[in-house]
Structure I
Amino acid sequence: MRHVASRRWLALSVFVLALLPALYLMGVGQAGAAGQAPAPGQAAYDRLVDRFFDEARFRFHPTAGTEAGFHKYDRQLEDYSRAAVEAQVTILKSFLSQFESLDVKRLTSTSAADRDLVIAQIKGDLLELETIRMWEKDPDRYASGVSNSIFLLISRKFAPPADRLRAVVARERLIPKAFEAARANLKAPPRVYTEVALEQIPGIIGFFRNDVPAAFGEVKDAALLADFTAANKGAIAALESYGTFLKDDLLPRSTGDFRLGRENYARKLAYEEMVDIPLDRLLKIGYDDLRRNQERVKEVAATIDPQRAPQEILADLEKDHPPPDRLLQTFRDTLGGLRDFIVTHRIITLPSPRPPILEETPPFARALTFASMETPGPYEKVAKEAFFNVTLPDPSWPSRQIEEHMAGFNRGTIISTAIHEAYPGHYMQFLWLQRVDSKVRRLLGSGTNGEGWAHYCEQMMLDEGYGGGDAKLRLGQLQDALLRNARYIVGIEMHTGAMTYEQGVDFFVKEGYQTRANAERETRRGTSDPTYLVYTLGKLQILKLRDDYRALRGAAFTLQEFHDRFLALGYPPLRMARKTLLGDDSPTL
């Protein structure tokens, strides 16, 4: 789920719990929570929350405002300058002080919990801006950032084409300033960051040259089209110049270190995921789950052919994939069966029968993404489509590279990916998010909840009988689990200095059972996405929460009720979810 933000009531009767989805639709699930009387400090708190998002978030990240559905930001572009960074740091510290000084006794219990989420978010932002400083290290954040700013204006028809084109023109005119800031900000980035940025540039230029003009074929206003032609040419020229700068100037001096170090890694986890488990114990948890999944692969593979090694069987399974030109349709054909299974087996309440739209991954996201779910912002009122993006191989690639890419879309992995991204994974969580009335919970959250939920669903659906016990489907699910295990371990090990980049690639191949092409992609991602352990970490936390909730509910437990109550929370860190569902602060793992 892209940029989705935030990631309860014991002793309710089964009858009332069964009504929860309908109650949420009628607005009972307010920020103050059903049954809570207005708190004396609630009005002031609500105003502070509004000011925080307006003054400390969307003022500095207008693209995020557009994505959230607040279209007053559509003609603004991020100010990428050092001065803007310093201004944001100042205002974040001011809001941190204001939220920390609130008297939680004067708030509803839900708002008091949301306050903790905002404080953690601010601390995470300050860690990024002041200490990690990716704005000085990652050249791709500028090129892909401005591309995303334009993409959001053309991908959703939230306004007439001419109005959206005017917003495109306004943003494109500011793009050259973004690259001026990039040249001034970037110091000695890690070489892999600059290499990724260079890899992205041709696709981004193609996006501006081809996709953006094609999106506005309906516009006939000659003056507006002339303005667009000039602004678009300026954006392309700025991108081309930036590409030359990356290759000739920045790459030779890209000698920086991508590693966060133990202290920053631990702080990032604590702020973004509310996870304070010592890194050594976290690592042991990850290795233990890796070994369990490897053993399970051996067991399942033996039911297919006990005479062959699991890796050989997995290699054969990777050949069982559709041709590239049938990949999107194969995913479409999968979604209907998943929806039917969820309904008939009472896995979770389905808020809407409308499926997501399958399409190819946008050009600027293809270098690091296999598949993703792009949902409308929680405050989008018009363009409510959700897009399931799948990265197709480039026809210009050598045949071996195309085959390696398609191996990642074998039959088992297609099922696992469709579950993860759509039913009942990210897309389902997005549908439930529309029912959450807390502004904080709609706009802030955690990866361990969002990605953890989607990864949990891959295993849960097969555990509940989807696929009828097909061993090949189970191997596909387990291979994806091993991929996430490898992310978990490589992220910690690389960023704490215990593993080199090359060792990370080898780990994905040898321990995660991945192709070398995918291993290289995944390791590159880990250099700039250090906490991509959230998939496995979140899944393990959800499994433990489910077990503990089952013990609490006893004979009244049903899987559908647990899932409905879990998704009704938004997607806050799992520590917050446990507090609401269990009523205590027991360990998440």
Structure II
Amino acid sequence: MADSGVIEAAVRSGAQWLVAALEAEGVDTIFGYPGGAIMPVYDALVDSRLRHILVRHEQAAALAADGYARASGRIGVCLATSGPGATNLLTGIANAYLDSVPLLAITGQVASGLMGTDAFQEVDIFGMSLPVVKHSFIVRRAEDVIAVVHEACAIARSGRPGPVLIDLPKDVAQSRSAAQPAQRHATPAPVIPDAATLTAAVALLARSERPLLYIGGGVGIARAEAALRAFIATTGMPSVCTLKALGAAGPSASHHLGMLGMHGSPAANHAVQSCDLLIVVGARFDDRATGKLDTFAPGARVVHIDADAAEIGKLRAADIGLAGDLSLALAALEQPLDIHAWREHCSALESLYRNRYDAPGTDIYAPALLRELSLAAGDQTIVSCDVGQHQMWVAQHWRIQAIHAHLTSGGLGAMGYGVPAALGAQLARPESRVICVTGDGSIMMNIQELATLRRYAIPVKIVLLDNACLGMVRQWQELFFAERYSEVDLSDNPDFVALARAFGIEAFGIERREQVPDAIRRLLDTPGPVLCHVRIDPRANVWPLVPPGKSNGEMMDSAA
């Protein structure tokens, strides 16, 4: 294969063409699990340069590919057989779709002549996947494999990234072709936002007295962090961010008020409610960020910047919409602003609502542990979260260095994401430290991937916060369902330390606050994968909380 990505003509099977096309696209790692219909591709992998990571469940293959893509900025690839193999990928595919992650899912399919006959392990994965992919392909001829792979990768990466599925019938994978394959698709040029609209936005910003930057995950997708930080430095504009945009402004950005929304910072939520101009960059006005939408930033005009024109005006009408390259738009809007009084107001909010870590008692206080761990872990650390209370504590208290140093299931909220995403990220960024923060509910959904960590000696550090319950569900049942607790008790959890050791993973446990400093040192200094089991109070809640149907200004806290 030439360095240009052109594949030399030869007689090869469809499976061999598939592998060659992936190599030409720069893919070096695939996460998967073999089976009958995909077996020709696994045979072709024997002679390829691709690194295949054998996970222990297909869902983990898709989630690991997701973590790999987020950490590296490259396309993540997962592979599964037909039937249950393909359906097990769907959660990970949906996760990538809702968080705009470039993912290529390749599934085996029964032979073409058996399709539609209810053959063994036949499902219509093409049809099943349509709502959660940018595009789906069924390959009908071996001659088409190269072109399909190139087009699929181009679609997954371009515009607003997302997952693409290729369904490969077994007979197509086995049949041989000598056709000259196609060239790779060229990367499209950046879309330049409309000049007249940019001029209007510049004028609106110059007139504003209380402008606020609302940063979304699209900044990371567009690789626009440098432009964003330059914009913040020049304008001095206060900023807030979504869950997926944590770290985008940088850990030391002045007047950055943190995450907004349901479990956001009170400073961030109050600033949004009192601003007169909202500069929205790569965000989609998600319900978890806005609370009751018709009360969100009620006195603000809106300039909405997004690579995906469909997002502009979808949920909140924009006074000015800028569709196109985020970096170009931010550079065009960059100007010094005379907003000293507003900056002072935001600084006062930041001081008033500064996080405290001096909780009473001797039990381990999870926010303090996570804060201390993030500071000790260093600047090259990636944190991968599962879903639940611990996810919000990380968002509130972890010192996140950059947007791609924080991996979380934002749109789908998929429990079981943390460990597979962490192993994918560690393989993508071997020079970085990767820490997975999970809960006793979440880890059980993909705990089999401890075997994958062990097999490949992937040095992920796992912090398991164990409150012996489904914490977030329990908190909502306490607050909004009259303490009628239903199916949240996990007090019969296994001995997680013994379980991890059974997988061959170093593990230890702590349950008192005085043990935290030594535990952090042990976690970070132990070579290879390690699990730290942390017992916390089952009654601990995440604060603040915007109740459902309420404005972001109506936050509950622990004293409510």
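Every read-out reported here was derived from the displayed coordinates using simple, explicitly stated rules and does not represent laboratory data. Keep in mind that this is a model prediction, so the values were computed, not measured. Cβ atoms are built from the backbone, for glycine too; each structure is taken alone.
Which one of I, II has helix-only ellipticity at 222 nm (-39500 (n - 2.57) for each DSSP H run of 4 or more, over all residues; to 500), as calculated from the coordinates, equal to -18500? Working through the options, I get structure I. Between structures I, II, the greatest calculated value of distance in nm of label points 7 Å out along Cα→Cβ at positions 100 and 460 is seen in I.
Source structure of the calculated read-out (mean count of other Cβ atoms within 10 Å over residues 252-259, 20.0) within I, II: II. To test your reading of the models, identify which of I, II gives 2.3 for distance in nm of label points 7 Å out along Cα→Cβ at positions 52 and 164 when calculated. Going label by label, the one that fits is II. Looking at mean count of other Cβ atoms within 10 Å over residues 116-123 for structures I, II, the greatest value goes to I. Computing FRET efficiency 1/(1 + (r/R0)^6) of positions 244 and 340 (r between Cβ atoms, R0 = 25 Å, to 0.05) across structures I, II gives 0.20 for structure II. Each of the structures I, II was assessed by distance in nm of label points 7 Å out along Cα→Cβ at positions 132 and 420; the largest value belongs to I.
Hey, log10 I(q)/I(0) by the Debye sum over Cα atoms at q = 0.15, 0.16 Å⁻¹, for residues 228-467 alone derived from one of I, II reads -1.37, -1.43; which structure? Of the structures listed, the value fits I.
When FRET efficiency 1/(1 + (r/R0)^6) of positions 300 and 372 (r between Cβ atoms, R0 = 35 Å, to 0.05) is calculated, the result is 0.80; to which of the structures I, II does this value belong? Answer for the origin of the read-out: I.
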